[in-house]
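Participant: These notes open a run of structures that come right after.
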Structure I
């Protein structure tokens, strides 16, 4: 399915159909550990049951992660009693980092918290009713008329999909401001009793944090001072049938047990180039017309598959690689962190195109076409 949000605008055009990204914010728990320290902690937990410690070290090294933020101090994890306690921490820490990320994003957009008309919250690492968005209305003092949309289950895909969904909302309400918040505390899903390769890989790859994006129609965005922000041109969702066991959770009394197939890089290489070509062609574009790639860091093998299958320049995913090394894979929050870094350090010239993309449980992909 394709969502066409607006026709391309000429530079300086202030048409009312413009949907712009006004600001991106981020926040992390204060507990940061390098990869060696994290590996040693897992070895301390699994050492008596996992005889091949060399294999565990190798899996963590191959993740190419230098360090990660954790929701809790590292020494607190062995004492967690189960899913309920871990989820309580997800709510508590998630509200802290979620509120900070929203405040950061709104501040960067040059707006006030009272300007927020809609709050979309994505996460796949915890659950709550009332959901995080409801609790953040109280925490942040948002309008009691704010539209709330909690989204669960999209995993890594939700960063890109969430941007597309808030853009759809703004198309319908061009005089309103929508915020997408991603809160992912992946460390709280780790299963100490699971010695599967998928879990060993996940414990070396995923980290914790939050990111938020402010999106507005031209009636609000035109008021923003400073450089012209990127507009969202269109989005496309692509579902791959019969791929439910490629990625996701098995949920039991112990919590979220990771499902992660080794086939992900092959699926990416097989499907993504054709999906992108078809999507871009609808807008008169080709892959070579994309100057900026804002890509979720699914892991080294996935990123290598993306680079190879799309024949990207050597530095196309430089920010993605740096983000993976610095904080790991933060599920849905990662692509938003990469968007933030792109806006701050590598924004292209006016008129250039970018593609924001992620893949996740379903198995599926989400593509968002941007223009500066």
Structure II
């Protein structure tokens, strides 16, 4: 059987070669129903088009052979309530995206959408005009709705746990495995009464991964005392101190570094008698031990996935969205006793970590 070409596809469909070519690359000049018809015929015929070829040739003609494969769009859903921590996290993810994209021969355009940014219809028009088919969506509060984009033209990865409007491949930190690793490290250092405090909203947003991993290790690791989790709607000094004095954990895990001062008010000598680990290094300035979720690496991995989809002409909403996770790393700090009994110096920080 002869290898299918643009010419044979055009003849079979009764269209011009230009229309077929434009449809395969998602040009806004072609009606969406024609795009779907052409792509279905190309798939059935076994035609494998490299969607980046046109952009490469166009750029090569202008740049005398410089390495270039295309442009990626980074979407940031902004709102008036966006916190400083969330913005710092998104910036760190974007830095990772930019570095990996440059390494792979791509340029990056960042777009802000939402109440204080572009409307989806306007963004859709801009992306189509610029020929941008690969998208990376930065984390957003709640569950973003991007169903208004013309998804037959795009492939996308969301840098967070879950999105269903529309479903996308996701890349995020592995909070469950990170908690397991942290607790095992603390156990190896001699801690036997770990205590966890977490606000309900944080726990629910991550589908109870922090809580689930903590409870599992409490059950299966030998010699661990089962300190109940403090899980209020809002953690206050009064609520924390009542819990701490009642259950006397020897190491405390939580998102708020203020807990160090609360522990000291209860008589804790940190790190000699008690220790503390913040579950988000983004909330610290190196004053305590913390988990670093390596946001730039998450951005880099999302970029690898998107460019891979582009190379294989994988457009549209995936029938089976995947989840890729990366574990956090422990940043040593003066609030955590080392295995030898002394608190280590804080690790040098190069990047902010994840947002939750």
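The numbers here are math on the coordinates, done by the rules we state, and not lab data. Predicted model only: the values in this text are computed from it and were never measured. Cβ atoms are built from the backbone, for glycine too; each structure is taken alone.
Participant: Comparing I, II, where is distance in nm of label points 7 Å out along Cα→Cβ at positions 20 and 140 highest?
Facilitator: Values: I: 2.0; II: 3.8.
When distance in nm of label points 7 Å out along Cα→Cβ at positions 20 and 140 is computed for each of I, II, structure II gives the biggest number.
Participant: Here's something else I'd like to know. So if we calculate distance in nm of label points 7 Å out along Cα→Cβ at positions 44 and 100 for every structure here (I, II), which label has the highest result?
Facilitator: Working: I: 2.4; II: 3.7.
Structure II gives the largest value of distance in nm of label points 7 Å out along Cα→Cβ at positions 44 and 100 among I, II.
Participant: Please compute FRET efficiency 1/(1 + (r/R0)^6) of positions 108 and 332 (r between Cβ atoms, R0 = 30 Å, to 0.05) for structures I, II and give me the label with the greatest value. Spell out each step's value before the answer.
Facilitator: On the way: I: 0.95; II: 0.35.
Going through I, II one by one, FRET efficiency 1/(1 + (r/R0)^6) of positions 108 and 332 (r between Cβ atoms, R0 = 30 Å, to 0.05) peaks for structure I.
Participant: State the single structure among I, II that was used to calculate Kirkwood radius over Cα pairs in Å, giving 20.7.
Facilitator: I
Participant: Check the numbers for distance in nm of label points 7 Å out along Cα→Cβ at positions 188 and 308 across I, II and tell me which is largest.
Facilitator: Numbers: I: 3.8; II: 2.9.
Structure I gives the largest value of distance in nm of label points 7 Å out along Cα→Cβ at positions 188 and 308 among I, II.
Participant: Next up: Of the structures labelled I, II, which one yields 19 when relative contact order in percent (Cα under 8 Å, 6 or more apart) is computed from its coordinates? Working shown, then result.
Facilitator: Details: I: 26; II: 19.
Label of the originating structure: II.
Participant: For which of the structures I, II does the calculation of mean count of other Cβ atoms within 10 Å over residues 116-123 return 14.1?
Facilitator: Values: I: 24.8; II: 14.1.
Structure of origin is II.
Participant: Using the calculated result 3.0 for distance in nm of label points 7 Å out along Cα→Cβ at positions 196 and 276, pick out the matching structure from I, II. Could the numbers behind the result be given before it?
Facilitator: Numbers: I: 3.0; II: 1.9.
Only structure I yields this read-out.
Participant: For mean count of other Cβ atoms within 10 Å over residues 180-187, which of the structures I, II scores highest?
Facilitator: Numbers: I: 29.9; II: 18.5.
Largest value of mean count of other Cβ atoms within 10 Å over residues 180-187: I.
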